[in-house]
Structure P
Amino acid sequence: MNENDRDPKPEEGQTLTILAVDDNLANLSYINKQLSGQYAVLSAKSGAQALAIAAARHPQLILLDVDMPEMDGFETMARLQENYALRRIPVIYLTANRDPEIELKALDSGAKDFVTKPFQKDVLLHRIGLQLRMAQYQQLLEDTVKELENSMATSFSGLIECRDGQTGGHVQRTKSYVDLLGRLAIDKGLFSDSLNLRELELISRAAPLHDIGKIGISDLILLKEGRFQEEEFEAMKRHTVIGRDIVEHMYQRAPTQHYLGYAGKIALSHHEMYNGQGYPEGLSGEEIPLCSRLMSIADVYDALVEDRIYRRALPHASAVRIIKEGRGTTFDPVLVDVFVDNDALFERKTSKNAPASAAT
């Protein structure tokens, strides 16, 4: 797993960690002495060392000296800002330079505060406490908004479940399978140019909307128990384009909700096949968006191991065999290998998702 993609969230009860960065060892020793009673203090004597420690340890706040050789505070800050996880860590500059232009430049660079040296302990502790509380409040606000957005997407998708006769929970199960398959791929270093934990979070949030286009399909087709006639299947296939159009309209109304960009791709392309024999566009191989290739395996696996109106659920082993047989034809062969190598994890997740009444 790429350390640079982890969000810096301390576990409950964990001592908050401060990273102090200064090329002067005496200054680092002094900062450590002043703060160690309340925080766990890490020390770095250069910008490069600070970046390595921040990526590995994810401190809750960084005290950053401005004037350092080789990589000064501003360059270090710029490097922190380039990383999704690290740019969320609040930074307070520490410097003996009292030039107002330096202070303005520091704040413009993305720092949360600016403290001149020599500093008073109580002042620094107050500034640190303030920024930590602000960071925690911002995280709580973001989590709350995200939970509301996820609830809306899942509830909307749940309406589709009610219409097409699927057993409840399909959207949540497929979301969990997409997330698991994506994390396993990241752990193996696959698709590193396009998949990391940040992107996977957006893909997972988008997954529940994959069948939203079914809202535009007639119940006579959606609830049919037998095989589709050719014209019925052609009508059914339209749910991919309808879903894409619905999500694109949502995205236009809410352009800051970037997961909707993935939702539109997934809605349109989750029935494409790796050999080009899928629909609606006949895409093949890597022409199919990676998010849709993840969704395809998750969607089919859930369809196989759950009861449907036209058949009973298959055993996990049978579902794995069917997906393995689709390697390179229906499904991305790399993702199939990841799935097959870790199929026990999917079986455990299937059992965990099963309703209590099913455990007889």
Structure Q
Amino acid sequence: MAFEFIRKLPTPDEIREQYPVPAELAELKKERDQEIFDVLSGKSDKFLVIIGPCSADNEEAVCDYANRLAKINDKVKDRLVLIPRVYTNKPRTNGDGYKGIVAQPDPEQAPDFLQGLIAMRQMQLRVMSETHLTAADEMLYPENWHYVSDILSYVAIGARSVEDQQHRLATSGFDVAAGMKNPTSGHLSVMLNSIYAAQRPHSFIYRGYEVKTDGNPYAHAILRGAVNKHGSSISNYHYEDLALLLELYQESNVVNPACIIDANHNNSGKKFAEQPRIVKEVLHSRRVNADIKNLVKGVMVESYIKEGNQKIGEGIYGKSITDPCLGWADSEQLIYDIADLV
């Protein structure tokens, strides 16, 4: 029952110096960040589609996927903002299982955080360079923000993290859009309190420093479903759920009220093939209610090259080793359908 200090890892500044973002990609990220801000603030009527693997476990497959996404982006960019999911840290409900490429650059080998940080930077930079798309990731460990703050355009705070004070305070200093998921209990007031906190300035201790933040006006809600006391999934993407969130937003003191619908997790009961149906229902709700249309700014979809998932070690290229994902053909069609329906 003690810590074993294995080795001191490079600081974010050291990693960024070794694996820098070229000037042209830094400008690209700045433009993409603003495009997302404009959607969330209502300045743009485009629709966000945050889509990609449950976990970014393999550089070749992830970059292959992102390049496929880039080809679609050229056809839908007048209506959609496509944001590839490049999730490099994965929460584990009971602590077991693959924890992401930052922890295990090789899922079949022991953890190696030094090589993991390098693998993460190289993969993200390659995605940016090859596709001109900037990515989303989950900020599972808020002290890691500055390892990725120059490469991400979107951050999600997970259902198990949204009640945590450090996540809320750190998010107030993120300079990109941050989606706060409802907790697994489904209690929307918890999520709204988290958004309120993230939108305001704070002073706190961070990575050994006393810091101050300005607040993040682009913190917003992600509805991802919930779990009841029996462990059964409860969805929260239906018209009535969106109307309730809208009402609660109107009673709150947050700016830029916005919502993303996570079509998987407890909204689908982890039945990945339900995601297109869920997305289309959400788009229908937007079409029949102008206020809901102004509220719902995008969707989140778990998708990879091969549908479903596999066990670590099976070696199937482009197939998830964590949660099951929608396959490429269905994902491509879904994106075109979204573009037609928004």
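For the reader, a short list of remarks on this structure follows.
- Origin of the derived value 41 (percent of Cα pairs over 27 Å apart; candidates P, Q): Q
- Structure responsible for 1.21, with Rg/Rh (Cα atoms, Kirkwood Rh), for residues 67-242 alone calculated and labels P, Q on offer: P
- Given 0.40 for FRET efficiency 1/(1 + (r/R0)^6) of positions 35 and 179 (r between Cβ atoms, R0 = 35 Å, to 0.05), calculated: source structure among P, Q: P
- Label whose coordinates, when helix-only ellipticity at 222 nm (-39500 (n - 2.57) for each DSSP H run of 4 or more, over all residues; to 500) is calculated, return -12000 (choices P, Q): Q
- Parent structure of the calculated result 11, given that relative contact order in percent (Cα under 8 Å, 6 or more apart) is the read-out and P, Q the choices: P
- FRET efficiency 1/(1 + (r/R0)^6) of positions 267 and 291 (r between Cβ atoms, R0 = 25 Å, to 0.05) from the coordinates reads 0.75; which among P, Q: Q
- For mean count of other Cβ atoms within 10 Å over residues 107-114 computed as 16.6, the structure of P, Q it came from: P
Bear in mind that the values in this text are calculations on the coordinates, not laboratory data. These numbers were taken from a predicted model, which means no experiment stands behind them. Cβ atoms are built from the backbone, for glycine too; each structure is taken alone.
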